[in-house]
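Participant: I've put the structures underneath this note.
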Structure P
Amino acid sequence: MCFKTTPKLNYFAMTIDKEFYKEQGYVLLRNYLNKDLITQIYTETRQVFAEQIKRVLQRTVDIDDKKAFEQAMYAFFAKDLQCFMNCGKQVNHLLSLHRFGTDEAFTKVASALGLDFPVISNRPTLLFNSPHLATRKDYWKLEAHQDWRPSQGSLDSITAWFPLIDCDTQLGALQVMPKSQYFGLLKTVEYGYYGEINERELKDEDFVQLEFELGDVLFFNALLVHRSGLNSTDDVRWSVQYRYNNINEPTFIDRGFPSPFNYKPDGSVLVPGFPNQADMFTALNK
């Protein structure tokens, strides 16, 4: 099975094997991303959860003590699922996360791979996957799927996936099926929120198991079949993905730039009676 990696690149003078990407559907760039920026995202993410862990569990946890922090995450998840989910939403709105997605580290590669007018497909996604942090299996391990189904953007649309920590086979690093972008859109067992492909029609030997160190990033065509590996540890798999469309792709133009994403607020007041005058005075005059 073919497997392609590329050494660290200069954003302004990169040489990516576009032919390999075109044929195989993916390229893994080793030691490419700015590790300080990744660490900033990882740190801020844990800080968000730590704030609510302190309130809900009535204890302060050191975010740099990986084992203690993740054990506190599991206890927080078990005690207050709604608040845990709220934290999950907040970390997906981190400024550091959004800034990084428009960094030249990503836009230059997207252009080099053929997106001559790249745009962001949808909001970035920061994932923290563990069977201890999920109410059902597909919330921590995605079976074979294609990212194009939930986005339905340009046919050359790209996903960029990278971990916030070293991510090996034991932690459930991604598995990809080379050349599967040419299969077109495959039927799914059920749509759910991502569209699981019937794995009985796929061969395990056709998947390539990838492994990542901090700073590595995988770029792949959104129609490439891929799946989560099995996280056989007690640790959380922390990762980020960005998705990009190409405004100039002919079928995207012909289809009128469709987008299935509907971002709208719930108009109800989530915390009844809040805020009152006293709340506002205290908040604005501290």
Structure Q
Amino acid sequence: MPELPEVEATRRHLEPVIVGRTIESAAVRRPRMVRRHERPEDFVDRVTGRRIESLDRRGKFLLAPLTGDITWVTHLGMSGRLSIALPGDEEAPHTNVVIHLEGPIEVRLVDPRTFGFVAAWTPDELETMFRGRVGQDALQDLPSARELAQELAGRTAPIKALLLDQRVLAGLGNIYADEILHRAAIRPERPGGSLDPAEIAALRRAIGPVLAAGLRHGGTSLGDLAYLLPDGRTGDFLQRLAAYGRAGEPCRRCGGIIQRTVIRGRSSFWCRGCQF
């Protein structure tokens, strides 16, 4: 579930706490969490003893460049979250990776469904991972309306599905795609190639404000509390959602009723009264 606002909020909370510290040791409790390595032990071997130089993000990936030209990569998957703790603090269930930093302090990856992962990659490995799989970042590197038009031209897939395609635009997921389409007044089932220039411009204009609002409120914590900020607080954007999760409720813009439609296996929420 964590999308760009949640991952960026996590990055901003972690950055002042962990940057500049050395990784003293690491523990991987579930081998699946390091499945992107041919040798599972490579992750621990590569990160141990290296200092965290900075903390960045691309799409849904957290990137921590380490000394020695290695990048510690974290993807939270559907249910992952990172927490900060002191050694000896009680661990949350499903704590699958623990990074021990000097201080002492721990960064813990909690992931019940184990769809997330960690990796420690060289520059070539990182480039190979991203090439052709991760497009321009929706917050930091938003394509122009012309570039989006070129990407959507001739596409028959629903615009909702295209927004979820990380090759088209990195960082968007189910929640914020619905919010963006609602703000842009575009029906999620529309084929991407059917959008005219004005609609594409409206779509692009909607992306920044929606992501900024989500980030400003710390992201969206749903009822399962799968996503929490690293200090344990919930994200506060849930009550401000205009479309996602509001099936049967009145649209805050036109008063119509929010509908739920399944598009390529994903629930989509939209207003029949003002999305065309």
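Just so you know, all these numbers are worked out from the coordinates, no wet-lab data involved. The structure presented is a predicted model; accordingly, all values stated were derived computationally and were not measured. Cβ atoms are built from the backbone, for glycine too; each structure is taken alone.
Participant: Figure out for me which of the structures P, Q the number 0.15 belongs to, where FRET efficiency 1/(1 + (r/R0)^6) of positions 31 and 239 (r between Cβ atoms, R0 = 30 Å, to 0.05) was derived from the coordinates. Can you show the working numbers first?
Facilitator: Details: P: 0.95; Q: 0.15.
This value belongs to structure Q.
Participant: Out of P, Q, which one gives 12.9, 36 for Rg and Dmax of the Cα atoms in Å, for residues 127-166 alone as computed from the coordinates?
Facilitator: Working: P: 12.9, 36; Q: 11.1, 30.
Value 12.9, 36 for Rg and Dmax of the Cα atoms in Å, for residues 127-166 alone corresponds to P out of P, Q.
Participant: Which structure, out of P, Q, was mean count of other Cβ atoms within 10 Å over residues 183-190 calculated from, if the result is 19.5?
Facilitator: On the way: P: 12.5; Q: 19.5.
Computing mean count of other Cβ atoms within 10 Å over residues 183-190 on every structure in P, Q gives 19.5 only for Q.
Participant: Identify the structure, out of P, Q, from whose coordinates Rg/Rh (Cα atoms, Kirkwood Rh), for residues 55-214 alone was calculated to give 1.05. Can you show the working numbers first?
Facilitator: Values: P: 0.98; Q: 1.05.
That value comes from structure Q.
Participant: Of the structures P, Q, report the one carrying the highest value of mean projected area of the Cα convex hull in nm². List each step's numbers first, then the result.
Facilitator: Numbers: P: 17.5; Q: 14.2.
Looking at the calculated values, the largest one is P.
Participant: Now for a different question. For FRET efficiency 1/(1 + (r/R0)^6) of positions 87 and 263 (r between Cβ atoms, R0 = 30 Å, to 0.05), which of P, Q scores largest?
Facilitator: Numbers: P: 0.95; Q: 0.10.
Largest value of FRET efficiency 1/(1 + (r/R0)^6) of positions 87 and 263 (r between Cβ atoms, R0 = 30 Å, to 0.05): P.
Participant: Check the numbers for relative contact order in percent (Cα under 8 Å, 6 or more apart) across P, Q and tell me which is largest.
Facilitator: Working: P: 26; Q: 19.
Sorting by relative contact order in percent (Cα under 8 Å, 6 or more apart) in descending order puts P first.
Participant: On to the next question. For the read-out distance in nm of label points 7 Å out along Cα→Cβ at positions 39 and 119, a value of 1.7 was computed from one structure; give its label from P, Q.
Facilitator: Working: P: 3.7; Q: 1.7.
Clearly, the read-out refers to Q.
Participant: Ok, one more. Compute distance in nm of label points 7 Å out along Cα→Cβ at positions 95 and 135 for each of P, Q and report the one that scores greatest. Don't jump to the answer; show the numbers that get you there.
Facilitator: Working: P: 3.3; Q: 3.9.
When distance in nm of label points 7 Å out along Cα→Cβ at positions 95 and 135 is calculated for P, Q, structure Q comes out on top.
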